[in-house]
Structure P
């Protein structure tokens, strides 16, 4: 997917995929969604997501909602928060340095 945000092009074909998450819903459920964490060649993080009519990616359609998809630019901190919540410990450590408890 390609999307222009604040005059900059974000493209899932040219950015590097660092992790992905699939919701626990069945793929036929309206709440089902998928997310992918990317980083551009210039170091900007972004999240690509798509999902059903009751997912975070729902869009308004005449008289209701439908499935949709979008790209959202993330700060470094937001990318870390997403990865901490959605990825395994091993995947997180590969992406970000973290302090040991």
Structure Q
């Protein structure tokens, strides 16, 4: 998955989610960023590099594995494949966007 495909995926998932009063930025390690703003009246997903409550740094390939359930989030953090800066509780809520 490239950044555009990941953005589309998250837009589709965010449209189905309630507003959670948080913001998350995915730093895709040189392949761009995806910003999810779940504040106000709707969830907004963009590729704008805006401040967020939590920043998750991960490669697009590892993000795809995470979404598909092929990469355990805790093991990814322990092995350095996933880095979280900011509010860890916000990062945990990102998992809800993956569930179908």
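Bear in mind that the values in this text are calculations on the coordinates, not laboratory data. Computed from a predicted model, the values in this text were never measured in an experiment. Cβ atoms are built from the backbone, for glycine too; each structure is taken alone.
Tabulated data for the structure shown
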| read-out | value |
| --- | --- |
| Per distance in nm of label points 7 Å out along Cα→Cβ at positions 53 and 69, the highest-valued of structures P, Q | Q |
| Comparison of P, Q - label where relative contact order in percent (Cα under 8 Å, 6 or more apart) is highest | Q |
| For helix-only ellipticity at 222 nm (-39500 (n - 2.57) for each DSSP H run of 4 or more, over all residues; to 500) computed as -11500, the structure of P, Q it came from | Q |
| Read-out Cα Rg over 2.2 N^0.38 Å, computed value 0.97, structure in P, Q | Q |
| Winner on mean count of other Cβ atoms within 10 Å over residues 5-12 once structures P, Q are ranked, highest first | Q |
| Value 1.10, calculated as Cα Rg over 2.2 N^0.38 Å, for residues 21-60 alone, assigned to which of P, Q | Q |
